[in-house]
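Following this line, the structures themselves.
Only the coordinates and a few stated rules stand behind these numbers; no lab work does. All of these numbers come straight from a predicted model, not from anything done at the bench. Cβ atoms are built from the backbone, for glycine too; each structure is taken alone.
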Structure P
Amino acid sequence: MSLTLKNFVQNSKVLSGLFAPAAQFYANAAGYRQIGLRYDDLISEENELVQEALRRLEIAEPREMYDRAYRIRVAQQCSLTHSLLPKNQWVTAETDKRYLRPYIDEVAAEFAERGDFDNIKVTPRH
């Protein structure tokens, strides 16, 4: 495991105690939860890596894919009507779980591995 700022903050009780409330405030202020979206619903689908992750999600968890499409349509309707969902329909921090990120990480690792194996250089022998 590499040392990153994210891992450093998560492993430190003091720093995670300082940053967790700010992170929750930011997530609530972003407004995507008030229109029924989860964080992973915001990931752009215009990337080959994300498209492959979505294909795998649809195979592994078809209900989650259906729910994603429904949440996006509800959010589009909220955007068109310039309104928010009723407070009882907002996505909470407990339900805002990362459902697509594991698939994206898996596909990214496979793409990187494929790239490593595709780097074979042929040199002529004389």
Structure Q
Amino acid sequence: MQYQTLPQLNEKVSKICLGTMTWGQQNSESDAHAQMDMALSAGVNFWDTAEMYPSPPDKDKQGDTERFMGTWFNKTKQRDKVILASKISPMDFLRDGQTRYTAAQISSAIDGNLERLQTDYIDIY
């Protein structure tokens, strides 16, 4: 695996990123856990998610991808081996029809990310 150092993190990040947007829609939780196991064993330590996943966006499934990641982090205790990126979503159903972000909405989104991911930090947001 090839890595690049991100100066802001002072961490070596794999040049391949594990994308997660289908977990909960096209993939089950056990599929997601198997993919995380495989990615980490192959040296892929850069993983990307978002509060709106899985995709396509669905109000009833929103957050499932992060929940799957959270149960994996909790089960494996390997959160410290992953450079985790997440992001706020422009989906209006997440913010009562509003698509502009206030500081309070961003803070609330981050709190939700952290809760679903069962972690106390996100490396890149």
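Here are some notes:
- Value 1.3, calculated as distance in nm of label points 7 Å out along Cα→Cβ at positions 88 and 104, assigned to which of P, Q: Q
- Comparison of P, Q by relative contact order in percent (Cα under 8 Å, 6 or more apart) - largest value held by: P
- Structure responsible for -19500, with helix-only ellipticity at 222 nm (-39500 (n - 2.57) for each DSSP H run of 4 or more, over all residues; to 500) calculated and labels P, Q on offer: P
- Distance in nm of label points 7 Å out along Cα→Cβ at positions 24 and 112 - structure with the largest value, from P, Q: P
- Which entry (P, Q) yields the derived value 103 for volume of the Cα convex hull per residue in Å³: Q
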